[in-house]
Structure I
Amino acid sequence: MDDKAQHRIHSQVCPVCGSSSLLPFLSCTDYLTTKEVFEICKCKQCGFALTQDFPSEDMIAPYYEAPAYISHTDTHKGIVNSLYHLARKMALKSKSKLVTHYASQKSGMLLDIGSGTGYFLNRMKQLKWIVTGIEKSESARAYAKQKFNMDCQKSEYLYDIPAKTKDVITMWHVLEHLEHLNEVMDRLHTILKDDGIAIIALPNKDSFDAAYYKEFWAAYDVPRHLWHFSPSDFLHLADKHNFQLIDIKPMYLDAFYISMLSEQSKGSFMASICGLVKGGIFFLRTLANKKRSSSLIYILKKKQ
């Protein structure tokens, strides 16, 4: 076994339902960094999908080291990243309203896991929440400190937080990156107050754009995205960890951004324009069926 193979995680069973019936689903390319091909398998039992033979936690960092990886670098270079920043400005307002609407109080203790460069944390701090951020990337933590004077914690801090101390836990496109899926879900349940809420945003592999782009769908993002959810299999995971669903909200703007990136992966002529047009079509279709949106936000609370 070569050194690279020793640091790859091969799943024998589905982490959601425990079935060993993992079938080949798609072969996807890492368009962001290495151009390696990774296999995605799907569980025959529950439909959950996973990236097979992904790099282990201690070896995956180089796959995030790309100027285009916007959540860590905050770059404005290019039309796609410029539009990302515009969408993020709109999304910050939407996310803060979501927290205020579903939380049991108007301010309290908020934990944002995968806090990136700190924009959401800063927004919630301005709204008088007591905020804590967890971010694996050293450069992203440094940026949050420099721009917002925000001291974000390293990943290990999640396991140092006392039980039942957080009113709100947010994960904006983060859970799909975390190697220890079930351990993290257990930990969320432990540190959340009994009347607290967890807000988890995830790409939706049952979306219209995922069905259209198939192996070129940018939100498969191998090998950075380890797990690939649909509403049904995420609810299975939530139920397994004693959470109940309060609501599902679509992230309508993601269809535009993901479609532009997917067109770039395909090598399309005028990829950004083409992606905007197709993203608009997917957006209009999801108005009638929100569970087919490119990304979904799940609002959870503890089972009583």
Structure II
Amino acid sequence: MIDHVSTHQAEEDARNDQILIWVDGVLKPKAQAVVSVYDSGFMLGDGVWEGIRLYNGKWTFLDEHIDRLFEAAKAIDLDIARSREDVIAAVLETQAANGMTTDAHARLMVTRGVKTRPFQHPRLSQQGPTMVIIMEHSRQKLPRPITLATVPHLRGLPMTQDPKLNSHSKLNCILACIAAQKAGADEALMLDVHGFVNTTNACNFFIVRKGELWTSTGDYCMNGITRQKVLDLARANGITARERNFSLVDTYGADEAFLTGTFGAQTPVGMIDGRQIGSGQMGPVTERLRELYKKLVGA
């Protein structure tokens, strides 16, 4: 059996058995933290979410994550029914209740709420939104660089489901991940509608070629906050960083490859479609960017 790893693979932490979860303003133990089977998020994937990381008492780029949550909610015409300050206060309340100081991950989820009947129309969600915050002690644990397989599933056009939207409707990405694992890889490398390398099922994707950092144009991928921070750090520290179209040929010949995301920060990629990337281990540019990022977030 293939031992798959994931960009979200974390060390086991017994404290997570006792966490309190914030559900619509009430802190509840895991077993009691439930939502209705009529909730639009469960029933239809009708909702948006954000993930944030806690390092040394500080939620990294919290304002930017909250901005993105509210922007996504506006895009799907979902009224969160709370102010930005209320949402931040809920995060801090959950942190305090769980006694978390560092190496924690929070997932904020907002759905259109409980429906009066089990059908699609948004007007059937009449009780207001559902908001949940799951907060866990979480430190990434990767035994090796991850492997990727290119899959037929695409990150699509904005008029289908805009890939910049952090939506609860993740089936396209889940199917991509399943396809990659059936091909023997850890996660999926997804192309855009023109066949250029785009992103993975869970993270933004970068390669390094001859000292230059390349990532996609950003037109068909999540507008990753960590992605942008890595681009900013590279440009501020003398590393040429390009947002551009590039192909699988460019990718297979790369000196390094890595992923970015809120949980894993920068995750090295050792192999793509059975081809070793560079040395197969973390490369010097990736390592330098990791150190710059750690300094930025105070990790």
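Here volume of the Cα convex hull per residue in Å³, for residues 195-290 alone was calculated and came to 89; which of the structures I, II was it taken from?
This figure was derived from II.
So Rg and Dmax of the Cα atoms in Å, computed for just one structure, reads 18.5, 54; which one of I, II is that?
Details: I: 18.5, 54; II: 19.4, 58.
So the calculation was done on I.
Given 5.2 as the derived value for distance in nm of label points 7 Å out along Cα→Cβ at positions 27 and 275, which of the supplied structures I, II does it correspond to?
Only one of I, II returns 5.2 for distance in nm of label points 7 Å out along Cα→Cβ at positions 27 and 275, namely II.
Assuming 0.90 is FRET efficiency 1/(1 + (r/R0)^6) of positions 43 and 179 (r between Cβ atoms, R0 = 25 Å, to 0.05) as calculated from a single structure, say which of I, II it is.
Checking each candidate, the match is I.
Using the calculated result -8000 for helix-only ellipticity at 222 nm (-39500 (n - 2.57) for each DSSP H run of 4 or more, over all residues; to 500), pick out the matching structure from I, II.
The read-out comes from structure II.
Rank structures I, II by mean count of other Cβ atoms within 10 Å over residues 99-106 and report only the one at the top, that is, the highest.
II
Looking at structures I, II, which one was mean count of other Cβ atoms within 10 Å over residues 59-66 calculated from, given that it came out as 15.2? Write down the numbers at each step before the final one.
Details: I: 15.2; II: 17.8.
Label of the originating structure: I.
A value of 3.0 was computed for distance in nm of label points 7 Å out along Cα→Cβ at positions 147 and 171; which of I, II is the source structure?
The structure behind it is II.
Coordinate-derived values only; no laboratory data. Keep in mind it's a predicted model, so treat the numbers as computed, not measured. Cβ atoms are built from the backbone, for glycine too; each structure is taken alone.
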